[in-house]
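Got some structures for you, see below.
Each reported figure results from applying straightforward, stated rules to the coordinates on display, with no laboratory input. In this text, all values refer to a predicted model and were calculated from it rather than measured experimentally.
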Structure I
Amino acid sequence: MVKPASGLLVVAAAAVLLLGGCTATPSPLVRGSAVSIAVTDPLTSLNAETSYGRQSDTNAAVAALTSTGFGYTDDAYHEVDDTSFGTASVVKRDPLTVTYSISPDAHWSDGAPVTPADLLLDWAANSGALNTPKFDVTPYVDAATGRITRPFPDGTVWFDGAVGAGLERVSRTPVLGSDHRSITVQFDAFAPDWRTLLAPGLPAHVVARRALGLPASTSAASADKRVVEAVQKKDVDRLARIARTWDTAYDLGATPRDRALLVSSGPYRVRSVAAQAITLEANPRYRGSRAPSVQRIVLRVIPDPLEQAKALEAGTVDIVSPTPTASVLKTLLDVPGVTVTPGSEAIFEHLDLQLAGSRNGVFADERVRRAFLDVVPRQEIVDRLVAPVQQGAGVLDSFVLRPGSDGYDAAIATNGSKEHRTMHPDAARTLLAQAGTPNPAVCVLYDPANPRRVTEFQLIRASAAKAGFQVTDCSSSDWADLLGVPGSYDASLFAWDTTRLGAAAVGAVYRTGSQLANFSGYSDPQSDALIDAARASDDPAEHRKLLARLDTRLWAAAYGLPLFAYPIVTAVDGTVTGVTRSPLRAGVFWNAWAWKPASPSPEPTRTG
């Protein structure tokens, strides 16, 4: 993690420029309004799709506020279409072929229209389809940060995009429409999230000017054309330069001097960046359905959760959403005029068992797995670690659905989780006797630097001993690298960040032979069929039904145990309304355009 330098930049509000023209469309913008919010990480990149950019939640937050697209996810896991930006329509189901059409109202903050060239660049960057085959990027990357540190060999094309998020399923070059507003994409395999897979990430005309050394006077249309030609002709020389710019030009070592880097397509644009403060302002060119009311948002970098709470108490910030501790929660509850709301994230803690290839080989027998799960003190873990900072906290009863999402309550009523809400040491001893292993050894892998995991391990060891288990310590500072390594451990404690939900993410963990994240060696043909059926459908109701059935099979197989969703708390002072928190990575920023100053508003501005 990059540590912020000392110093704090306080930026005065700037007047919002209004577009020319004669429209009389009312805007909700309140002139002079400002909201300050605490964030944990500094802004390190304006491209949140690269390996380096994905390391900071603040990068993701800024990207969410400065970008737009065909849809977004709300705070209840629902996908919301944004037809003000454009429409995504299925042309053919087999193979899945989708046409993405951009509204003529969609513009970048520098006035250039959003075009299919921007979507084509997004495909090139995040599909990996144009990358040089078999190129090993490892020697050119800082392993700790993911940042590319030196140039690639000449003639190497390497877009360091989010391969694995879905666009890798598009190997054919998309086709631009003759209307100059659309692009048609043919998928190699069905993609349930096809509506939102393409988005205008970075502006193609800005990337082209920088990458290809075009004069600043080069029109956006001409620059876009260079990108389109490079992609369509697979021009290695130009693609290598475009990829290099896409990968690295938006990384921030200091305040960006090139204002072109701050061009955005969403409700907000970046006004300034400093070590401990990032200032966003309403984008005057934005004409979508997410037009903001608050003119300026200041993100203040405060890594320590308790210091965030103290900043709210001191009036330095208006919104905080820190990782809760007893001291953090007490500080927030003692601040007058502040609304404190508990919640949980999509990140969840869990215990996995190695079904094959474990250190002691004990969990190949389902009876031993069931016996061990019978003595894991889930409720005590929640009572000790979560309940003190989250009122009404309970155990998580699903592997694949989250509290608050559609289908969770229905799934946990029938998936078999009820049997594990209390411990059954007598039943565990009986199962072990039947298996002929009355005192099996179980070595648990976890992060010894994480106090939460240390406590979990200690509680599990003490409880399991009552049934005869000999639980030993396999903790390691390199725990993440040991996941799935044969002979390293028998069980593991860690968390899944299910920011990207859906069949693809579920398949990465539970499908037979998945190289991405099936660390337990779980293999079940019926589970595979359920995952494949979910991957082949874009019907939310069908997804919920299939995931509930998969959940039932995981419980029946004694796969492991979900423990709890990570607690979170959000505190908002009385100066702003409309703040809610998504359990996904966008957090409180998911609907920043809906925030409103709490004080009486002056007459709304009008464009014209």
Structure II
Amino acid sequence: MKQLFLKSTLLLCTLTLLISCKEEKTEKAYTDVEIMAESKKVNDFFQKSFDARVDLSPEFQTRLGIKKDYGKLDDNSPEASERDLKINKEELVWLTDSVNAAALSKDALLSYKLYKQNVENSIDDYKYRLHNYPVNQMFGAQSGMPAFLVNMHRIDSVADAEAYISRLNGFNKYFAQVVENLKEREAIGIAPPKFVYDKVVQDSENILVGQPFDTSKTQSTLLEDFMNKVNKLEIDDEAKTTLEKQANQALLTSVKPAYEGLISFIKEQKERANTDDGAWKFPDGEAFYNNALKRTTTTDLTADEIHKIGLAEVARIHGEMDAIRQQVGFEGSLQDFFQFMRTDKQFYYSADQKGKDAYLKQAVHLIDSMKTRLDEIFISKPKADIVVKAVEPFREKSAGKAFYNRPAADGSRPGIYYANLYDMESMPNYQMEALAYHEGIPGHHMQLAIQQELEEVPMFRKFGGYTAYTEGWGLYSEFIPKEMGFYEDPYSDFGRLAMELWRACRLVVDTGIHSKNWTREQGIKYYTENTPNAEMDAVKMVERHIVMPGQATAYKIGMMKILELRQKAKDALGENFDIREFHEVVLSHGAIPLNVLEDFVDEYISSKK
């Protein structure tokens, strides 16, 4: 018995010692030198990894202002996807086995956690790599490649012009990969619904209009862009003529057959297409959509929860809009008011060039006016400038209402706020303020330019993103000016609410289509019955939901979280709350998941108490 007691005591002491050692190891305090060394090791890894990924993408290089593989295009083959998976798995092993996370600085630990999560998500999502439509009315090679060359490929020398021609010569292989990718998806039952096909064909055919594709007097989109850039070079006319001939040859022998091959396949596949719209039709469609919502919102909200949030927000905003209806003395129901806002001429610019120019001029004025007030609510401000452009004719019919392109990292290209002026009845003047604030300042340009300009932050964080954070900030940025005294015209304030209402409806319709088997027509009807927007807006939005499952839920979920966190800080700090400091907390780390943003706001609150 005594012997058993001694053994038990010895075992207990051993266990106590092991636990003590484990606790001591967990709680070990690292020296500044150790923290600096481990943090440098992991940051060096981030830079090396980023550089390696940049090396694999000539198009990303160009977007960054790097002219390394300037004459090449990306590889979008299945083999490239397998290569990326292999890289992710190798990186995850290194991050797990070779990094002592406990010895990292606070900033390095955040980067470590974000990068590791990104890699884990990419590995987990590989099974869904085919759950998308490579070409559709929103994006794809048919419109994306011309837009890339027009907006991103600078020609500052003859070598740059030759690189442009080289890229034109790469269209044939690039588009052949697109067609193979479409075939691979169709083989497992993934193909766009019927409405997509004609829009892709039209985008494609637009590129084949003009010289050298026909005998018209006007140049095609790509030739016009190429020659506009070449003509600005300080070279003789003979050199320019030589380059023009080479470009024409590339357009006829590579670009034309590339588009013809895509058009031929799209028309053929259309004959096999159906009108099933939701992600529920995909293999493991329900699981895919739930995963898409999780990735998009960076929350664990279910489709049903998001649907209910949307319905509640629609009802709330309707109440605020009805108050404006009464304020302006409109007699009739809210639906009658919607119809008045849709159709009254005072709310729309003319559809001619004069009207379009006036719209762009006013958009510039709105952004310039906001620039003068930024010091009131921000500490950090972007160095990069922003310009306003109309969406190019070759893609305006299918492109979204408005969008933003971030500036080049090297400062060679400003941020661009694109307004789609194809259908002026979809661009009412009472929505102009909110739209400019969202896409420009203090919205996407403010957030994305500051993110790129952050110092001592790994490159993957400067150029990465979380949709709920980015679009949540964009929608929140429509609201901030209201507190600053903008939206003085009640109709303009109605426009702000109309924009927010639009995003609330997105929660309802996106989940409706992808988890409740709504049809395209049901989605369109919900928008037209619940918003003042034109029917064309509703059609485009529903078709966007269909080809980008979950993406449109990010805006309202992100905005609501930012407002929730702001109120949390206000309640905790009272008179010590400073809106400029709060915005600095939100913007100073770049794009982050919403739960991580909450951690930073909590730290800010603690530091001020």
Structure III
Amino acid sequence: MSQHRPSASPHREPAPGEVPSHRRVGRRKFIIGAGAAAGAAVAGGTVLAQQASAATFGWSDDGSHYVINTGANLVFKVSKSNGDLTSLVYRGTEYQGYGGMNSHIESGLGSSTVTIRQSGSTILVSVAYGTLRHYYAARSGENNVYLWTNKADTSVSATRYILRVRKGLFLNDEPDSYTYTNSTVEASDVFVKADGQTRSKHYSKRRVMDYDYIGWSSGGVGLWIVRSNHEKASGGPFYRSLLRHQSADGGGLYEILYYAQSQTEAQRFGLQGPYVIAFTDGGAPSSSLFPGTLTTPWADSLGISGYVPASGRGRVAGVGIAGRNTSYPYTVGLANSAAQYWGSARASDGYFSIGGVLPGTYTLTVYKGELAVHTTSVTVTAGGTTTLNTITIPSSNDPGNASAIWRIGDWNGTPSGFKNAELMTYAHPSDARAASWTGNVVIGNGGETSAFPCYLWKDVNSGIIVYFKLTAAQAAAAHTLRIGVTTAFSNGRPQIVVNDTWTSAIPSPPTQPSTRSLTCGSYRGNNHTFTYSIPASAWRTDTSQYNTLKINVVSGSGSTGYLSAGTSIDAIDLLP
């Protein structure tokens, strides 16, 4: 990986519009000069307070850092040697840093070329590290820092920005918090409290589409990261990743674009942003900063590598979606190797509109819940709107439309409704709040789904039995059993045994993420349906007796306990 000299080198030529180091106005000179102008303005009747406010916006060079004053209540520093954010002072209080570490891309970039320029009411700091480009922007009068990251290749392993926050400012006891006095229950990042509740930075509880910002509020101060539109991220609208952590030593806020955990897609490259570090007086950040709302015409001419203005983007709009099950929400996603987008379909008719899309041809996917039920292709052009006529979902594309002798769960691409399902998005399976992972299920008692565990593991609850009765006509016929899963760990997949007399073949494992998932708050992988053709000879002929379906988890991989091979359940049904 190539290394660059820091921008303090006296021989480096300035970029267009950049102030050379020998001409840069120091902070002291900047204020003195503005003060002199203010004195002259007072004689002409200009309000002194207005001049004083304008005078605070600007930047200086303290030798090691660029110091940027936004002209509001925020002053921040960027290291000239590596592009770290080294100071973040709001209303006189320092918020940045813990454990001697700064805020930065990944875990820090190392020696970089860092430059600064002012363009009217915007100050832009540019960081170049090998093929990676990173940017900080400040706007006059705002308590915000706008960030962009352009990752061109795999020379930097992940794509995340971590804002490190000093200890004691926003301590909490949420699922994504922990203290070093707790014991670990898995690896070095899942902790258990004395009361048996588990904590980990992985337990965000939210899908990407469920949040616009993440952060804390305390003592009349709110500190937030407002996420970008994630067009260069991977995983789609339902992806879950760590967003925040907090401990006695300090906290961290994240913008995760590619983390390589529970990933279902290849990494995307290019410019991502802006995402925003925003301070408030305790309330939520302004909705004008949210993805889908934020516009940045002021950045169009800043020369940010890979930047595409609104005029270079298009929109996809659909007049409606027919064939929906209106009991479920529907989402429309666009994806290709370069970008991803999504939007919610209107409940009344399925209308959707997705804007800010880079030109190109995309796979359009309609999701019922999180289950893909229709795909097509769509092409987007710069400055145009691609309007689609009503999309009709074929009935056969939705497995929930099939009649069933019995069904456990709903075909919606998630384990929702199953035992412990909600808890598992913000807790470890060993958490004291979890109901027993074992226990058999009887069809017909009305609580089949809530009694069936959302996850099955080879070393924990493999061999769960479902009891059910068949009529004489049903027992005389062959039937198909379907087991839908949402992800798997270590190639865990179900093999079934009927009435201890008929055993299915071991199915091939579908493609799934290779990292931890079930123990880190995520059931999101690749939805897959296993089908088993059960012969009539397998059923009991006495209709007063229960048939038994034993579901085993098989795999040659995995460790032990909750890290043994496992899988997450979407739905199970027996078809006529």
Check the numbers for relative contact order in percent (Cα under 8 Å, 6 or more apart) across I, II, III and tell me which is largest. I
From I, II, III, which structure was helix-only ellipticity at 222 nm (-39500 (n - 2.57) for each DSSP H run of 4 or more, over all residues; to 500) = -1500 calculated on? III
